[in-house]
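Chemist: What follows is a set of structures to go through.
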Structure 1
Amino acid sequence: MKKHLCLLLLITVLILQQNSFGQSKLSIENIKSVYLRNSGPIIANEEIKGYFLFYQSDKVDKKTNEYTLQILDENVNKVKEIKFTDSKNILLLESSYNGSDIMFMFYDQDQKLMDYRVYEIDGKQKFNYQYPIESKSMSYITSALSINTEETQNKSLYAIENRGFVTSIPYKDGKNYSFEVSFYQTDKKKQWKYTPDDPERVASPQFLGYSDSVVVFEVLKRTKLLSTKMESWLLGIYLHNGKKAFEFETDREKYNFYPMNVTTLRNNGFMLIGPYYEKDDRVVKDKSLGLGVWVMNNQGKVVNAKYNSWSGDISKHLKIDSRGRVDELGYIYFHRILQTEDGKIFAIGEGYKKVADAVGIGLAVLGGGTNTTKMKITDMVMLQFNDKFDVQSAQIFDKNTNTMSLPGQDIYSAPMLAFMIKYVYNGFDYAFSQTDKTHSTFTVGYTDYVRSKDYKGLTFNAISYYNNNITTDKINLKTSSSSMRIMPAKTGSVMLLEYFKKDKRLDMHLEKLN
């Protein structure tokens, strides 16, 4: 009898284990059209709960397409499938998930309007926001459509956790180049729009992040479109009403500071990190002095400022060249700042630099008027700070370099080029960062292309922090797919989303890390 009970118990445990893991693989046939960047993970309280997919599933007639929104659980089991028909001229530009809802940003070519549709994670549409495109914003639409490919993006839709979504849309009004910021609430239908009080001749906003009550942008201002002299301003907008919380030039402290992103700290303040310069330096031409860290409150007051110089603090951990760059790495763009439960702060970055472009130089000599440089994306880097924002350690993670050319890159500053690489051309190899509920551990994922005797092809690489130790992992991603997206998954795995254009097939599966 005891043997039978033990056997029954063993079978039950095995069934439960199998059910808990689920199928972990999904294949969808007859995909007419899809951009993998418009699919994504569903994350709540730092845990993977599932995924959403959006694709064209059929062609109804000459003017109408069928579209499908697919909601999956963490094991890629289908939870909900929503199909609807709409004009073939409805174009999905972007999508995002904010912890409670999914927003799809459509452009209706027939009616010339933006259509922001909000869906719950069960696939039910809650409501939508629509507004007609004015002539001053058509240049943005033209630009977005011209680079609407799998390899590029025109990022302007940003998730605000469990509250809504923010958009930043540039426009041209006469000789002025400015922008407008909109917030679309998702728990109820409510929105606001912010436009600058006194538009500058040329103003380019860059989304940095948000705190519990304000959304923060860096605004680069110039007097002329092609001017190499620019000013960095910090703009904070209250999330509850769209009113300006603060706006000031970032040279108000000891140096001229160019912030890259925002992370919320546990004391309800927020932290910014980025390069800093002498106040009279030309950012396009002069080297930065090091990395600055500001801690601010929601009213725009800098409550703490720390400057780690290349030649002093950082050179103790990394080799620095004469241009104020990490040797061989170049400039650093920081993708994410993570604060662990024990108060340690980690900055996850990636290198980039300008290198000579022989073809561009040759065309320039012949009067071609093109760039004489190109961008090289280099290695990953991780800096660790203590609670006083002193650099405690630094580590470079080698990967193969890749190059790309950006229009007008010769006249842009290093911070501006980083934003273009990340938010317009999707040129960095960084994939995602993932932490747990307690923030005691985290994983950083990035891709690489390996050329060795044993293997040639794409790899996924993981940098993990656990129990005060840093470890690395790598898996080969040999594939014949037309495009691939790598997303976070449940602990110990990574999610691969692959599109096979010739076969009109979408494959999705979990890949275990070693």
Structure 2
Amino acid sequence: MKYSEMIKLIKSKYLVDSITINQDSEFVDIALLNSEISSYREDTLYIGHIAQVNHQIKPPLFLLYFGYNTQKNVKYLFNSAQIREDDFPAVFNLIKQELIKSLKVEKAYSRMLKMILDGKGLSSILCETSRICGNPLVVIDISGKILAYSEPFDISDPMWIRSVERGYCPYEFMKYIERVRSKKISPPNSEPFISVCPENQLVYLCSKILAQDRLLGYVFMFQNNLPINSYSKELLPLVSKAASEIILRNHDNIGLRSYLYQSILTDMLKGVDPNQASIRIKASKLTFPKRMKVLIVRPLYYRDQNYIKGELMDRLQMIFNKAPLFYYKKEIVIIAPLDKNYNIDTSSIEKLNSLAKDVHLQVGISNPFYQVNDFVDYYKQADEAIRFAQFLGSNEYIHNYMEYSFYSMLSTIPLEVQLSKFCHPALGKLRDYDYENGTDFYNTLKVLTETSFSTKEAADKLHLHRNTLNYRRKRIEDICGLDFDDSKLLFELMYSFKIEQFLKKQV
């Protein structure tokens, strides 16, 4: 306790006079004055009759006295003040209790540190603090996600009970906290403050969780069972400090904004309500591109978590330096911004393709989207792009969902539906004809379809003379009764070949 703090405490209840403070430092103990003392400890406040001061030795650094102070005594005094003799017992007890409380706080913080070292986490710390103070506690990050809470969470507000079960702060409470932040009426540090949320009339004590002046979240103690006392006010900043240590440890050294992106988007993938996610995004002041695609970057072969979270994430961050990206289930998820033509920057794609070849990555890219609420649907598209590329035996490293959307649609059709009946009959006829005559008309029609019936491109792809290809094309028309000038034919053949490719891989 600082000497000035002690004077302020005493003056709130008793008369104090002749105050002298030459060096406002701290003391940790209190002792009665005794003229036979051979030396005064520098960390101790001495209290008693001024006549008991031993003038033969160096005077006490901290002194609280009663009795007449002579000119002889004055020159010895360093930090001193005079009280009434009648108040002496009460003042002694007041200071003693305050020192005991400080020791209890230090002891409580030591227990918190031990819990951190033992890996017990925030919940254990909150439960211990709740047991000591008699009121429930909760820790939230700045997006409103509940990181931990004391058990039992004994609170009268049913909305908070439901929110704890869901893992997200009530919307009304987050709006209130946002107003408090915007008005800048709370302390800039972790100093606790009492407030009342007008939406539910909950009285709470709050301490900010800070790390290098960055706001990570809040610790709340709700006044439910017992009044919030001075001990709670001293203890809560220590809980906040412990929470900061644990949160930073769990961040894996990523930045705060990256943590928030990861926390909210991961929760969306786990099924959180998109509207709740939107509230948290707004509270966190996170921004997303106007137009975007989801990219999933997944190692083709086994890579440990440290490599993916470390080296791979760093290299991807260099390519997409302004894009939100985060680790999720042994992969990196990127929200890539698009240009006005709805394309990812060409240079970024080239660098990504080079990296994918270099370290053997599979990359899935979704279609464009505009609202972050739709993130999960487009994540699934990027995931399906990788899965169908592997399913169909693609040799590429980057896979766009648009190229596989037809197969995605086919996969949703029930197994009892015979997809082969939707194929153009020409495919079956040519397959039988090739089998009986040793020709290659089926593959010729497939390549013609892939090149949109371009004779030149198809001939180059099949390594045939154009006359040979024209002959085959005429034979295909005769065998199947096709008209290559029919505008609908190209579409019918394209989806037919895709269906057959899909069915062939299923066998």
Structure 3
Amino acid sequence: MHGDLVNNLVVSIDDTEMENENDNNLSGMNTSSIQSGPSTLTQPYNPNFEITNSLIDLDMYVSGYTGLMRINRLVFLAEHCPSLRIDALKLALNYVQETYNTQLYISLHKQLSDAFNKQSQSSVSIPSYDSNWVETTNKKSALKLEKLDTDLKSAKSLSFKDCIRRGQEDLADHFMDMGDLTNALKCYCRSRDYCANSKSIINLCQNVIRVSVFMQNWSNVLSYVTKVETTLEAMGFNGDNTSANKEDLSALCKVKCAAGLAELNSKRYKSAAKCFLSANFENFNYYEVITPNNVAIYGTLCALATYDRRELQTHVIQSSAFKSFLELEPQIRDILFKFNESKYAICLKLMDQMKDHLLLDMHLSPHVNTLYAWIRHRALRQYFNPYKSADLNKMSLAFNTTTNALEEELINLILDGQIQARIDSQNKILYAKDVNQRSFTFEKSLEMGREYQKRTKSVVLRSLLMKYNISVKQINNQSQQQQIQSS
């Protein structure tokens, strides 16, 4: 137990060190706004947006997902794309009828009826409300719930830990099928006390992570991701394909994807990119939450928004593992390569063509405007960085925009501290500000010294903890606290 707690501390130290790494190597540039959160230059997200026309093939779009995620994706499409609303809701109803979630069926059928009443085309038909299915399903669900509860009580009376664990998991699975995520999470967590080996612990954590994703409890996702990684590490697993079985590799791939979603929804885009880029295509099997296409899109956009040119080349373009994901999304791959080749006009044009499709992605939608703005700003900085001056007329051609629009954009970036420059509005020339290289070099050297000192202290602390088998454990309940105080 002490070893696991030390490993937990080691993981937290490593994560802190990774978060403190500099996102950008452009000299003299203020990167605080890029690392800390969305810039004030970013267009705010409107949760009530609508996409008027979409060419999405619904059957193909949801074919990669299973379970509740497939339904949630269709419902999100129905909310934001009027042209697909009726078809999406009809398809969602069909999938709901494969579950015990009668409340969702009632809700979706009402939405479908409302959408149909607003539809002027008489050729469209919708299925009638199936009250018989609702009544029958509720009875079946109640009977199954009663049976599972009886089986669990029987297992508890016999004190069979493995049977109790399976009983809790079966009960949780049924609650998931009913759409009761809160009780599903409770049952999965209750099975923790009956996990007898590392395999059952990993399975428990994966179940909790899956439910937490649907509940959008991202802190819980990251907490249990760390537990899976710690358990795998305690088993001697280091991520090497030659030293692990397929189940361990699949588990690691799942938690990397789940962590990527959590970091993305927490607006930590560089951490999200790192997680998605760590996923292994050969061992991918997480269709109840995410598809390989999602990994390619999320990972690439987050990397383009936060990685510098060297990181992009090393961790994305030259990554043999991520290449397989990119092959599934040729357009996102083209965007990546055009950006790397500094062909920004083509890159941004391809991004605009994909934007409506990305806005209809339930996880990516709130972040599309931010990521697009960051990518464009990074392109502007990279374009100007090698020069002491740049002609705005030529620069506007490179970015497929007008000179006046580009000038306005550059003014905002200068005011935001993202570009150290000044503009000659009369001659339409952008001049780089003179930076005292001597002072900058000294400051950078001091910063590197402080960082080295910090890392050295972390390594020494970790070594001492492991040497003396010291662990730090959080006190979970009040009785334990009182016991310690009394002693």
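The numbers here are math on the coordinates, done by the rules we state, and not lab data. Computed from a prediction, not measured in an experiment: that's the story for all the values here. Cβ atoms are built from the backbone, for glycine too; each structure is taken alone.
Chemist: Where does the value 7.0 come from, among 1, 2, 3, when mean projected area of the Cα convex hull in nm², for residues 188-275 alone is the thing being computed?
Modeler: Answer by label: 1.
Chemist: Let me ask you something else. To test your reading of the models, identify which of 1, 2, 3 gives 84, 56, 52 for Cα extents along the principal axes in Å when calculated.
Modeler: Considering all the candidates, the number was obtained from 1.
Chemist: Let me ask something else about it. Of structures 1, 2, 3, which gives 5.4 when mean projected area of the Cα convex hull in nm², for residues 292-379 alone is computed from the coordinates?
Modeler: The read-out was computed on structure 2.
Chemist: Let me ask something else about it. For which of 1, 2, 3 does helix-only ellipticity at 222 nm (-39500 (n - 2.57) for each DSSP H run of 4 or more, over all residues; to 500), calculated from the coordinates, equal -2500?
Modeler: Source structure: 1.
Chemist: Distance in nm of label points 7 Å out along Cα→Cβ at positions 100 and 164 computed as 1.2: which structure among 1, 2, 3?
Modeler: 1
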